[in-house]
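Several structures are given next for inspection.
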Structure I
Amino acid sequence: MRVLVMLYGIVCYFCFFVVFVYLIAFVGDIYVPKTLSSTAEGPIVSTTIAILINGSLLLLWGVQHSVMARSAFKNATLKWNPHHTQRSTYVLASSVVLVIMMYYWQPMEGIIWHVEHLLGQQLLWGLFVLGWLLVLLATFLTDHFDLFGLRHSWLYFRKKSYTSVQFTENLLYRWIRHPMMLGLLIALWAIPLMDLGHLVFSLGMSAYVIIGVHFEEKALEKSLGPQYQAYQKRTSRVIPKIY
């Protein structure tokens, strides 16, 4: 049983890793079969229908990502999803929803902006890469393997009790409380060619960031109490000195 839990954790981790890499290419329109800027292979649906479908896909992602992270959901599913598999199951579910969203995403015609100057393109691509690197770095500044469920599986495999990761203010966390979300926002908007489909995706994901951060802050306030409240007073949520 412990071996199966460990294998389950590893499989879920690598599934998410593959999907995450594809997501970067999907957003950046880089060397994959389908991206945000792909043209329709069959009949093109109307802009209204495309917005409804894409909006529903973004809503599906937001609901799954937020609901499964809440303590009430975790407690309600303990019978079939015990603590040592909960994080891995969350990671796997997120991977499945991302695949669904990317597969069924509807192309949308219309250019919002197109930076043609070479230096401007290079600057935006640099920010695009920086954003995704910031997302990855932020996972390691907390605990990468705990965040993606491997630590839970490993401790269970070693017959050790799970202990929560200690709250620390490493590097970026000294100034902002959610550097991962800052990296995501940069990656979503730093793009030389912004078409209508990319705009809808970026707006939807940005809305998720704002809403998700709100609920995460409430959960952290509840679990960490005065320590986190003091941390909130001396730091920004996402953007240093602004938000």
Structure II
Amino acid sequence: MIGKVYLVGAGPGDPDLITVKGLRLIRAADVVIYDRLIPHELLGEARPDAELIDGGKAPARQRLSQETINDLLIVKARQGAQVVRLKGGDPFVFGRGGEEALACFQAGIPFEVVPGVSSAFSVPAYAGIPVTHRGVTTTLTILAGHEDPAEPGSIDYAALARLGGTLVILMGVKHGAAILDRLGEAGLSADTPAAVIEWGATPDQRVAEGTLATIAARAAEMDIQPPAIIVVGEVVRLRGEGVRWFEELMHQAA
């Protein structure tokens, strides 16, 4: 009997942000193939006899290739297993969940997608930054920052600068400074507020604050490392105007 694959979003870091359906599936799974950035407390919810497979996905040192993961999903399901592919954030927001869904479809493997809480908006929220705010912005752009902006065919930074609003850059630590420079060259004001959030929605969260012109230097000074998210836009000001709730909570707990 053929099994089934569930592409489950684990959320951004706080294990309590897993969906009810996602948690139920983890508890019932025969196999859990998980990424590095999931809340690892969730693995403790799996059955004692479940097979746990580390898919890695660390920057520049992936434990398993995407092709190997796709093959594993298919092989395990063909063996009759109920397979949970546990991914950080949401599977379809720069999570390569679409590739895994297509691999299952092409192999005739039944699958479901279980959306997760995306780090694109939840990590800024934990840093006290609402990505939209009435009277400030109604525009939100999410950018994958892992590509070098100097490469041909890169993002249209002039269009981003004209659009304004809130810009959230995921996977942007390596090329973040170059991306911010390109936005400035394209006309975005150097005084635009900006923040970089490291290990968001976890007790290890740190936030660098500045402007488009200063945030890269500030993040380097703090030695911000992946995983980190860059937020650019006027909404960053709200962090200093009373919305900074998570750090206050951590301070009280300490």
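Please treat every number below as a calculation from the coordinates, not as lab data. All values reported here derive from a predicted model rather than from experimental measurement. Cβ atoms are built from the backbone, for glycine too; each structure is taken alone.
Annotations for the structure displayed:
- Test item: mean count of other Cβ atoms within 10 Å over residues 12-19 calculated as 19.8, pick one of I, II: II
- Given 32, 23, 17 for semi-axes √(5λ) of the Cα gyration tensor in Å, calculated: source structure among I, II: I
- Each of I, II could give helix-only ellipticity at 222 nm (-39500 (n - 2.57) for each DSSP H run of 4 or more, over all residues; to 500), but the derived value -22000 comes from I.
- Origin of the derived value 0.20 (FRET efficiency 1/(1 + (r/R0)^6) of positions 76 and 204 (r between Cβ atoms, R0 = 25 Å, to 0.05); candidates I, II): II
- When distance in nm of label points 7 Å out along Cα→Cβ at positions 28 and 220 is calculated for each of the structures I, II, the largest result comes from II.
- For 11.9 (mean count of other Cβ atoms within 10 Å over residues 132-139, calculated) the corresponding structure among I, II: II
- Structure with the greatest value (metric relative contact order in percent (Cα under 8 Å, 6 or more apart), set I, II): I
- Highest-scoring entry among I, II, by distance in nm of label points 7 Å out along Cα→Cβ at positions 68 and 156, is II.
- Origin of the derived value 1.4 (distance in nm of label points 7 Å out along Cα→Cβ at positions 164 and 188; candidates I, II): II
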